[in-house]
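The following blocks contain the structures, represented as structure tokens.
Since every read-out is calculated from the coordinates, none of them should be taken as a lab result. Not measured: the values here are computed from a predicted model. Cβ atoms are built from the backbone, for glycine too; each structure is taken alone.
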Structure P
Amino acid sequence: MKITPTTAAIVTGGASGLGRATAEALAAAGARVAIFDVNEAAGEEVARSIGGLFCKVDITSEDSVVAGFAKARAAHGQERITVHCAQISKNGKTLSYNRETGGYRRLSTEDYAFSAQGILVASYRIASLSALGMAGAGPLEDGERGTIVLTASAAAQDAQIGQVAYGSLKAGVNGLVLPMARDLMDLGIRVNSIMPGIFATPPMLAVKDKAPAVFDGLAASVPFPKRLGKPEEFGSLVLELVRNTYFNGQNLRLDGAIRMPPK
């Protein structure tokens with residue numbers, strides 16, 4: 001897909017981290033970017049800095065997401081690019097030893113369901129609602145109507161202890177990609193996912209401030225380059241997935257060749 005000044009894009013989680021880097025990369029390439037996020041102050045600031053639009057959106061609410069798409073389309077027209085970076089989840093082991101009782105407690109079904117809503121269901125919601133809008137747009141080069149990029153994780157393939165919800169649900173995000181790409185093939189809508197490894201996002205930078213030795217150990221565990229990923233490297237891959245129309249139905253690792261140990 002060629003990005004032009006009339007190309008509309010939506011980035012969820014665009015107020016910080018990977019989403020912000022993606023919004024900045026798309027805007028620098030010429031797209032008109034709408035940011036979906038719950039962080040109003042940060043989202044407005046990023047939108048101003050890139051000449052874009054902020055939409056306060058809760059990805060776990062159907063009504064909120066529908067309203068966000070309506071606001072973005074009213075301002076920029078039908079999006080041709082959607083990148084879903086936002087997520088909400090809870091971590092915990094399937095079973096954890098409780099020293100007070102001498103027994104075990106499990107990650108509750110409610111906590112797992114909460115994570116499912118914030119990762120897997122939200123990914124389907126964003127992708128399918130965007131595809132519904134793209135389906136009504138005119139075709140571009142190669143008959144393409146739009147492209148959707150979901151964010152999975154390296155944990156989708158090698159989740160660590162305590163990541164039973166996160167890992168399995170990110171694997172589910174990868175599982176959406178091929179059947180959805182096939183569902184949408186006759187409409188010219190492409191679907192891919194990126195599996196980032198350890199990136200220098202705000203939560204990880206907080207680790208650097210609080211536990212620099214832990215942070216340095218994480219960086220050293222990456223085969224090469226021996227550092228955390230830069231958010232702009234994620235944004236760069238998004239641009240390639242947008243521009244290269246032959247990328248479709250793919251789950252791509254972006255991780256410096258790291259394979260996560262059990263813990």
Structure Q
Amino acid sequence: MKVQKVINNNIVSSIDDNGIEVVVMGRGLGYHVKEGTEVPRNRVEKIFRLDNEDLMDRFKTLVFRLPPEQIQISAEIIQYANKILNKPLNQNIYITLTDHVNFAIERSQENLFYATPLLREVKNFYREEYMVGEYGIALIEEKLGIKLPVDEAASMALHVVNAEYDVPMRDTMHITQLIQQVVKIVEECFFIHLDERSLNYDRFITHLKFLAQKIYSRDRLDPEESEFTLMISQMYPEQYACGRKIQSFIDEEYDYQIAEEEVTYLAVHIKRICLS
């Protein structure tokens with residue numbers, strides 16, 4: 001690889017063997033290095049590959065002003081997220097999470113801390129993503145000696161969710177609130193507190209995540225009833241009535257009419273979690 005551009009003393013851009021632009025990081029990697037010379041491979045610590053040219057330009061702008069330690073920490077958090085979730089993440093996370101980590105560190109140095117209003121919901125609805133956030137704050141403390149509050153684990157988790165479902169951050173927040181509201185409806189229907197540790201609860205939350213994504217993408221299903229719907233409404237009338245309440249709530253609050261088939265699946269999940 002040859003140096004295409006020196007970004008700072010620790011970071012350069014280059015072209016890899018496949019002709020794709022990459023950002024290469026390493027201590028002193030860009031110091032006294034001229035464009036067109038070979039990248040000193042013994043100094044390379046991390047290579048960033050972003051498929052989108054615009055993302056790459058934004059990433060180069062970001063890393064130009066940040067300490068390499070913070071960039072490395074963000075990269076390790078993202079690597080951990082990929083390992084834990086085992087699913088593709090939108091590459092925009094290299095920008096959003098790196099920027100957030102920097103902002104969180106700056107605020108902590110100024111003793112400015114903000115509570116995350118959805119901390120409990122994030123811990124319950126996005127458990128694996130929250131684990132990534134916990135790993136992130138532990139890594140920051142280990143590498144930089146800076147102890148961030150647990151709220152930052154939830155904030156990092158939301159950035160991971162945002163990249164996981166490839167939706168804007170505001171939609172991620174709204175989806176979390178929607179799930180919270182639906183869970184509350186179910187608890188009020190049956191005067192119970194759902195067991196957040198049960199497998200059926202996890203399955204219900206997963207179903208609600210996909211439903212919320214449909215709502216925010218405005219993806220509509222065929223509203224026709226089926227024999228399965230009729231059967232479930234007769235077998236589980238109370239749970240089906242609760243599903244109807246959820247349907248009405250979503251229609252009123254989000255201007256989205258969920259299909260009868262969806263009400264049926266909600267009833268089946270509600271029946272399961274009521275037995276947990």
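Things worth noting here:
- Structure with the greatest value (metric distance in nm of label points 7 Å out along Cα→Cβ at positions 20 and 236, set P, Q): Q
- For 20 (relative contact order in percent (Cα under 8 Å, 6 or more apart), calculated) the corresponding structure among P, Q: P
- Here helix-only ellipticity at 222 nm (-39500 (n - 2.57) for each DSSP H run of 4 or more, over all residues; to 500) was derived from just one of the structures P, Q, and that gives -20500; the source is Q.
- Origin of the value 0.95, where FRET efficiency 1/(1 + (r/R0)^6) of positions 4 and 92 (r between Cβ atoms, R0 = 41 Å, to 0.05) was derived from one of P, Q: Q
- Comparison of P, Q - label where FRET efficiency 1/(1 + (r/R0)^6) of positions 68 and 204 (r between Cβ atoms, R0 = 41 Å, to 0.05) is highest: P
- For mean count of other Cβ atoms within 10 Å over residues 84-91, the highest value in the series P, Q is held by structure P.
- Source structure (of P, Q) for percent of Cα pairs over 18 Å apart, for residues 52-123 alone, computed value 51: Q
- Answer label among P, Q for the case where distance in nm of label points 7 Å out along Cα→Cβ at positions 12 and 156, calculated from the coordinates, equals 3.1: Q
- With volume of the Cα convex hull per residue in Å³ derived as 150, matching label from P, Q: Q
- Highest-scoring label, criterion being mean count of other Cβ atoms within 10 Å over residues 108-115, among P, Q: P
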